[in-house]
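Undergrad: Before anything else, here is the set of structures, which you'll find just below.
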Structure P
Amino acid sequence: MRCQPNLLKPVYNWLKIKQNCLLCDEQTDTQQPICGHCEADLPWLGGHCQVCALPLPSHGLVCGACLKKPPSFTKVEAPWRYAFPIDSLITRFKHQAKWPMGRLLGELLSHHLQHAFDEGLPRPDVLLPVPLANKRQRERGFNQAEMLCTWLGKSLSLPTEPLWLRRIIDTPAQQQLDAATRKRNLRNAFALTPECKVNGLHLALVDDVLTTGATAERLARLLIKAGASRVDVYCLARTPKPGD
């Protein structure tokens, strides 16, 4: 079992003027440990659904699933498609406790969101990390969504509430399941804690990857039912449809 990281201390020397790129190991003069060439080569999300961020052939479209049945959340913001090397960076952060990689991705996500706010995306009142079940968090030693949420909150000057949502049922791992099975798994999996006061608030859920959107939908529905005025989703990457 890994120790919970101390989020009050940096997991990387972020203020060094000269750093090595975490992807190619070349020296970079940027404030983040990634060089300009590697950053440009990341799988940036191009055309995508204006609601769920599903990769699409062109910009300004809404996918068929969101047209047929609009989700409970209003908008998903994600900088990248879930493809190499983003998938590898997220896996190493999430499953191997490579926190500097998560910190880098969180900083780049913060820049993406600040640009979106400047372009008119409404700023949320509170950021909420997607919760892990207690058993899984003990095994992993940390919740990657909570770490991302904390970094985003500090960078964007937004309040965070890591204790408002709970995962009360430890469902099987979702990665290899289809959308219908994911939805069945998540029935009654989440709950609001007594201190959760969401009435009239614009909230944003923070997670690492959005795949089918089943987790985001379940949490957004729960928050809207409790009185939230709007729920958005901020994540690092969005997976394409199988086969795309």
Structure Q
Amino acid sequence: MADEQTDFLVLANWKANFAPQRAYQWCDTFAGSYRPLPGVEVVIAVPALCMLEVAARLGSLPGVALAAQGVSSYPQGSYTGATPAAWLRGLARYSLLGHRERRHYFHETVQDVARQVAESLAEEVQPIVCVDQETARSQAAIFDTEDLLKIHWAYTPQDAEQLERSHSARAIEETVASLGRAVGNQPMLYGGGVGPQNGAQLASLAGISGLLVGRECLDAQAFVQLLNQLPLP
């Protein structure tokens, strides 16, 4: 794995797939099968509506943390519909920011993401910032060196499924290395068609410090299967 001194992150991004009751069923299934793994931190990216109840159901599991699927670019105040980072302090350890879907469908800019990072850091919520080849340099350029090193970076390719079918492990390593250089020579979490069929291989590649799992995390048992197949430090 990329860095034996830091936990390897495996993030399950539910996106907007689960209504609350379905989310709670996922939690119960996961909790019944999950076993902590040395050197691995499991992060569940949860919609704000479910955060408190999911924390109650999963918060006692060792090696498991929650992430917000986004935060407001603004602090608490007159911002209707926003979720300020201040509301997440002590509840979510991470915030998942700049995901390609947020940039594409909601037109979030690099400036928006930078403000979300600042809000997260101010509330002691660790930002995980998603980039691809088009956004990595411009996103990193906004931060000073000190803040740049406080961020976890993740690669979320635009052509995720195509990439997994057509690119070799070496090509993925080269892409991750290139993006890592663009964000201050840091390792990257990798998101793009990740599942039980390839998670172990991806986790073993140089420069990858974690995995972002989308569609394949919606089945709690399949997600546990992916975790159990990871190479341990």
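What follows is calculated from the coordinates using simple rules that are stated; it is not laboratory data. Bear in mind that the values here come from a model prediction, so they are computed numbers and not experimental data. Cβ atoms are built from the backbone, for glycine too; each structure is taken alone.
Undergrad: Using Rg and Dmax of the Cα atoms in Å as the calculated read-out, with 17.5, 50 as its value, let me know the right label among P, Q. Could you put the intermediate results ahead of the total?
TA: Numbers: P: 17.5, 50; Q: 16.6, 49.
Here the read-out was taken from P.
Undergrad: From which structure (P, Q) was FRET efficiency 1/(1 + (r/R0)^6) of positions 75 and 203 (r between Cβ atoms, R0 = 35 Å, to 0.05) calculated, if the value obtained is 0.40? Don't skip to the answer; put the middle values down first.
TA: Numbers: P: 1.00; Q: 0.40.
Label of the source structure: Q.
Undergrad: Could you tell me which structure in P, Q was used to calculate distance in nm of label points 7 Å out along Cα→Cβ at positions 99 and 211 as 1.8?
TA: Working: P: 2.7; Q: 1.8.
Only one of P, Q returns 1.8 for distance in nm of label points 7 Å out along Cα→Cβ at positions 99 and 211, namely Q.
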